[in-house]
Structure I
Amino acid sequence: MPQEKGIAWSVGNDIVGTFGGLLKLKIRAFISGCAGTVVTDDEARFFAEFNPWGLILFKRNCEAPEQIRSLIASYRKAVDRPDAPVFVDQEGGRVQRIGPPVWRKYPEARKFGNLYQINPSLALRAARNIGRLMASELYDLGFTSSCLPVLDVPQSDSHDVIGNRAYDTRQERIIILANAHIAGLMEGGILPVMKHVPGHGRALVDSHHDLPMVTASRHDLEHSDFVPFTALADLPMAMTAHVIYHAIDAQNPATLSRKIVRHVIRKVIGFNGLLITDDLSMKALSGSFAQKSQMAYDAGVDMLLHCNGVMAEMREVGLAATELSPKTARRAKAALKLRRKPQPFDEKQAVDDLEALMTG
């Protein structure tokens, strides 16, 4: 058989096949962003060269249904995987990447908690139905997963970076409302990613700009912040917190901490699913992308996440990213295996619940 023409990229023994006449690498353990509303030629070459396991989209990437479908298809073509996972932060409220006027406006999680104080059964129905509505829009566009639920337990004096993104201030209500929201999401064929493990609720600064340092005792953390994550530890994916917990590791934020990842998240909380960093480009983390990437892997995180679509940074992360380890590959496969085709639902009732919550 004649050899195909193209450029070969060689990192160890990572050349595994061809795509578009180019030899391509094994899947790399990172999730990448992209800059705009289309996959550029440079981005297509980057995706083909580094083969990131997943893609994440933001508001800058999302203008119209066909445009989003085309962008996602371009990414999947570049990595030569028609089922390559695509993520989005679609919580509702101030964290909603697709919205009006093309798509529905969804409530922040705290609205479910407020309704629960008045009518618990209605709040749980609304959380499930609205999760299902969200999923119907995302599935139609080609998304695999939405990065919710937010399981952080906010404190009265903490920074509002979490604030009303949390379902409530009480762990038991966070757990029950998140479960309902997740049920609707998964019934619509969209996988959840719980965040920000082991808890961002006590942070006094925004980790997008600064490194939060939490001084609470180990006892307080285990009996408050960790509780929702422990209750939902069987979820398929989780995102780490860029937060230092002085009582456990005074030097390293959770994303880069072996003590937090290997002991707290994996053993104390009991999460054995696919663990993803929060965005490596956030200012809470210092050092080069190579350093941050290596520290995250060494800590025990499965998957790097880089979101801002800046090509120079993407290449640094791509160069630092390793291929999927056998354990990470198993976790990734197990997560995606949980995805189902959307189940029938009462869309009219779901829309009524949404409208009532948004106007109530």
Structure II
Amino acid sequence: MESYDVVIVGAGPAGLKCAEVLGGTGLSILVLEKNTTIGKKTCAGGLSVLDRKFPLPLHKALTFRECSVVLNGRGHTLYPLYPIYTIDRIDLGQYQSELLRRHENIIIETGTAVREITDAHVMAAEKRKISFRYLVGADGSTSIVRRYLGLESRLYIGMHYVIPEVHEKMVWFLDPGLLGSGYGWIFPHRAFTSAGVYFNPALIPPKKARETLDKLLEGYGIDNRKAGFSAAPVNCLYRGTRFRNIFLAGDAAGLVSACTGEGIAYALTSGEDIARHLLDTTYDFDNIRKILTYKKRQEFILSIFDRLPFLQSILFRLVIELIRVPAFQRYYVGELETGAAHLAENEKR
């Protein structure tokens, strides 16, 4: 039987960040990824201010210092206090995985799905048994590690078209009559445009959501006939990070904002914090607790929207006006915690 100190299930931002922090230590690390391509996922690829503390390949991202918000067909222009970036998830995954190749204590296996879990080992295909001291579940919203722990999930859905043209503007669509408290988006990337909707399937049927997306794109003059389509659930129910010798990170932990669907920053933060705890058990997941503050604030506002559906248009208009206020942006979206030197270096990457 193979044996490793740490087995990480999932090579998304959380799993790769956890492995990166553990690189070069005395621990043996195995990262198992069920897909053959690292980074491939249904995701708009947005990076907010909460991602800025991490070194990221921003030279492969697009920068937006303004965005359009269309509420019930009426446009508004907003200027974020901090720029929003969009990055192809495959580019992000390849960047992160390349950082691991310099560490001899890390092995990454793609095309390897975990089929069974116990407190001491995982089973892969052909009865392959791999033991561990610590297990990190970073395997997304349908996490097998989370299911083994017996934790329930609360799922939202994101669906999008990958359009082979680059749109010039970042656009958010708000239409309570069609999407409730959800939203539509147009997120341009360097080589394509992601155009999708994010919604609560308990309130909006997926079929209606896709019809709404098609209607929004048609009204905005975007041809999606040659676009690839995909959809995926997002788990927003956080129930903790550590469970004895098993840890949950990112989407598997429910570390996603139910309000916005933002998950990359939560994934990077939790992956780093789990690794720091493994290296020093006195470390108490300080950054996870900090980022949870924004998740709770956003989801509190979301709960007001969902309790008052007949007032959603008015509430959206209020939020649009509030988001113009820098203090509210810092409260609701987040603020920079890193120095100018780090940001300048990050911009060069």
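Each value in this text was obtained by applying a stated rule to the coordinates, not by laboratory testing. Keep in mind the model is a prediction, meaning the values are calculated, not measured. Cβ atoms are built from the backbone, for glycine too; each structure is taken alone.
To test your reading of the models, identify which of I, II gives 22.1 for mean count of other Cβ atoms within 10 Å over residues 27-34 when calculated.
Attributed to the structure labelled II.
Once distance in nm of label points 7 Å out along Cα→Cβ at positions 163 and 187 is calculated for every structure in I, II, which label goes with the largest value?
Working: I: 3.1; II: 1.5.
If we compare distance in nm of label points 7 Å out along Cα→Cβ at positions 163 and 187 over I, II, the biggest value is for I.
Suppose relative contact order in percent (Cα under 8 Å, 6 or more apart) works out to 17; of I, II, which structure was it derived from?
I
Computing FRET efficiency 1/(1 + (r/R0)^6) of positions 115 and 219 (r between Cβ atoms, R0 = 41 Å, to 0.05) for each of I, II, which one ends up highest?
Ranking I, II on FRET efficiency 1/(1 + (r/R0)^6) of positions 115 and 219 (r between Cβ atoms, R0 = 41 Å, to 0.05), first place is I.
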